[in-house]
Every structure is written in structure tokens, then in C-alpha cells.
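There are structures below to look over.
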Structure 1
Amino acid sequence: MQVRTPVGGAGGTEYSVTIWRQSDDSTLSNLLCQQPLTPAFSPTNGLYAVSVAESVLAWQCTPTRAQAGASIFHSLNQGAWLGVASNAAASRPVAVGDNRYEIKVVAEDPSFERFYRITVHRLSKDASLASLVPGSSSLSPAFGGAQLSYTMSLPSATAALTFVPAFAYTGVTALPAAVPATTATYTWNGVAGAAPLLHLGATPPLALREGDNYFTLRVRAEDSSTALYSVTVHRISADVRLSNLVMSPPGNGLTPPFHRDQLVYSVTVAESPRPTPR
């Protein structure tokens, strides 16, 4: 804009004013991350998700502003905002489970801003148990997540037993299918359980036979890593019956024939020969 001011009818002094109108563009023209986003990036879409392996310790994106006067900031889990230059990498450490990674673009006119949120889900590989409770009984040795094999002994009066596992990792899977990340399957005396077990979910009552019984629990982590726990459960026998009774010399055998539930018998044996007198 130019303004000319006449002085005494003659040519005046000319002034020049440059008017700069601030941009309200707070979009990104591109967002390049270390793995493809779901959905694919669009400047007008603010919500994304991505899953990364447990071995990934940090998440990194490179934002590009659409308008040169805009400013870019990034944060993790609603923490402090840190500035980042356009076309520069912005990295943050991520924990197992969901991480809220956000980018804020402030337009040249600071009353306009836009947010881009990425839910970065770091998979769990933890297939360990925090505890395994066998009803009101106890395991030997005492439970420890790194100990996989156990034994226990139960009185003959105990006819059935339940197990309740507690998983060390109890998070959920990546969005949108937010279901328990850790599950387990079990077998009892070689027969697979009818349904998987969840955190603090009890098995149905498991019928005990006398002698050894075998329980296995396979825990599957979110990244498909597994751990196999086993418990040998010995139910003490109260059976005091005989399995057989053999006579010596055999004679004519027992009357009636031996049966473990029959307690009274008779037997006839030959008379021993008498010594010949001399």
C-alpha cells in the first residue's frame, strides 16, 4: 500500500506499508513414521494407530508442515510438549501396551492449531504367571513365575481341584480389537480344557483319580510367545485292600476264590507226612 501526501500543492512524501496477513493453516502436508499408520496419513485426519514389536523401544515420526510459518510440537502420553522442526525426526520412548503419541501444529496465526494422535501399541512378549492357585492347597516348591514345574499331594477325601492363574501382563491388545492380550489353555490328565482361561479365571472342578494326576497350563503372550507350566497332583490312596493272596503250599486253594472285597476264607491243605519211627 502506498500513500502520497501533497505538500503546498507540490509533490509530497510517499509512504509504503507492507501488510502481512497471517496464515491459519495448521495442517501437516506429510507425516512419515517408522512404520505405516492405520489409516494411511491424510492432512485432515487426526487419529491413527500402529502396532510395534516388543523389541521396539522408541517411536519416531518426521512431520512436515503445510505452511512455512507454522510451528510443530510433539508429546507422549499427554506429557510436556517439545518443539520439533519441520522435516526433522521426533522420537519418544514407548512402553509395552498403548502409548499416546501426539503432534500439535500451531498455525502462523496462533489461534489456530491442529492435533494428530497416534496410538502406538507395543506388543507384550510376557507369557509368565504372577501366581497359580490350586484351590485351597499349595504348590511345591512355592510358586515363582520362572519356575515351571510343581508337585502337590492331596488327601484321599479330596475328589476335585480347581486352578486359578494370574497373568503377569494383564493389558489388552491393540485397538480396535481391545481384548485381553494374554490367554492360556490347559490340559488335565491329557484332555484339553473346553475353553481358554483368562486372568483370574478358574478351571472347572477337575476330578482327581487316586495316584498321580497331571495338569498343564500353556500361557500365550500377545506376540505369541508361550510358557508351559505343569503340576503333578498326587491324590493319596485310602485303599487298604489286597490285590491278591497266594497260599504256600497252595493246597486246594481259597474258598471262596480270592476277591479284594472278600475278607474271610477257608483253605484245606494236605497233612504233612509223619517221620518213620526207627
Structure 2
Amino acid sequence: MVLRQDHTPQGGIIIGSLDLNTLKPPNLAASIFYGGSMKRVAILIDGQNLYYNLQNIGLIEKNIKWNDLFHSWIVGGEDELTRTYWFRPQKILDSYFTSENIRSNIVFKDYRIHHPNYKDNKANIPADIIAEIERKATIAEDWLKQEKTKFSKIEYNYDQLCFEHGDIEFVKTGIVKVNPYIQEYIGEKGVDISLAVKMISLSVDNRVDKIILVSGDFDYSEAIKFVKNRMTKIHLVKIHKGYPPQNRSVSRDLAVLADRVIDVYESDVRSKYLK
């Protein structure tokens, strides 16, 4: 083919009939353009999923040499890790748990017969019941305050990780839902959507040739199917506990969808990748 180089009015370069400033090539063409067989790779981490996986093997994020683990085990030697996106909740959802709402909910759940009088006619409620309502409310408020403080400390640890590892970008999005009455975490909301959107956008914009997903949540199955249909490779990381190796956090159906499953073993993490 005869190559012809011209300049567009906007200052772009045209080779043949292709404007490289607007061209979005298929992944194969992008691979050739960016240098031989090297693949551009992005790692997408579901932070809460990883947190519980590490907790299951008795480790926390700040103890691990992530750059070493990513480059020597998870990403192939022939590939280029362009960015790691680590998704985690932005905050604990506590806007509904005001002092008034907490007490009103306790009355409605445990002392419903007194609920009509609680707001305006507390004098009609026995003193011992009022005291019990206050006791339960105080326990719920103290737990919520304690968990928010713990969450803030965790945020600091993640910020430190970001400073230590330049390739990691922490994406804070969504919320953590809690139930202070039974002192329990319900789950997160919005994180999986943001991760799925990032996965799709990386593929649609042809910014990577391969995506490595650190999560076992089957909710990502539709996003995986979409990017695979666009010829973007999907690898899935499974973290195994103990010996013989065990993993119960990755959906088997999700593993089947992946182009490859990358097995990470507790023994290797402890022997090679701890600080």
C-alpha cells in the first residue's frame, strides 16, 4: 500500500484515508500499532470482594506488595499494565439514621403499641420502656459512630496504598449499607455498576486488549459477555485459601465466562508478596 501523509484542518494526520486522531481500531490493529504482540492490560478490582477474600486468609491490603504481585504473577510478561482501577465504596449510608429516626424505628419495631404516643405523648409511656428505648438507641448510635470512624481509618490506609503504587487508581463510588439495630453490614450499592461501566468503556474505546477482573461476583457476567463480544480478553483472578487450595468466593458460572482463570494461592502470597 502506498502511504500518503496529509494534514487535516484540525491538525490531525491522515495516512491513506484514515484520520488517526479519530480512528478507533479493533484490538488487533491497536496491538500492531502499539508495538508487536504486546497487549495493553487493565486490572479492575472489586474492593469489597477482595477485602473479604483477604480476610478469609488472614491478610489485609496494606500488607501486600501489590506491584510485585501484579507484574510477576497476574499480568503476563509480554503484556503492559496500563492502569489498575480499585473500586470501593465512598461512604457508609447513614443519612437515614438520625437520632429521631433511630428511636422511632425502635419503638415501631419493639413497642408498637406505644408508637402513636411516642412523639407527642411520652408521658403516657412507662418510664422503664422509655429507658429501654434509650438504651437500644444509644447502642445503635455508638455502633454507627464506631463503624464510621473505622471506615475513615480504612480510607487513610487506601490513600497510603495509592501513594505507594503509582499504577493504582482508587475509584470511590457508591455506598455501604448497614443496619445499626443489629450491628450488621448489609452490603454495598453502586460499586458494581461503576466497575461494569468502566469495563465496558475500556473495551468500547479500545483502550486495552485485556481486562483482568479481581472479583467473583456473578453480577458482572453481562458486562463480561459484552466486552468479549468486542474481542477484549477477560481474565479472572481466584484467590485460594490453604492446602488443599479452596475458593468459595468466585462463581463457577463467572469462571466459565472468563477467557482464563488466574489462580493465586495463599502460600505464594505469604512467601513472596508480603511486605
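Computed from the coordinates by the stated procedures, all read-outs in this text should not be read as laboratory data. As the structure is a prediction and not an experimental result, all values here were calculated from the model. Cβ atoms are built from the backbone, for glycine too; each structure is taken alone.
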Problem - Highest-scoring label, criterion being mean count of other Cβ atoms within 10 Å over residues 202-209, among 1, 2 - result: 2
Problem - Structure from which 61 was derived, percent of Cα pairs over 24 Å apart, options 1, 2 - result: 2
Practice task
Could you tell me which structure in 1, 2 was used to calculate relative contact order in percent (Cα under 8 Å, 6 or more apart) as 13?
Solution key: 1
Exercise for the section: Compute mean count of other Cβ atoms within 10 Å over residues 58-65 for each of 1, 2 and report the one that scores greatest. Expected result: 1
Practice task
Match the computed value 0 of helix-only ellipticity at 222 nm (-39500 (n - 2.57) for each DSSP H run of 4 or more, over all residues; to 500) to one of the structures 1, 2, and report its label.
Solution key: 1
Practice task
Can you spot which of 1, 2 the value 2, 9, 12, 13, 14, 12, 10, 7, 6, 6, 5, 3, 2, 0 was calculated from, given it is P(r) over Cα pairs in 5 Å bins from 0, in percent, for residues 114-225 alone?
Solution key: 2
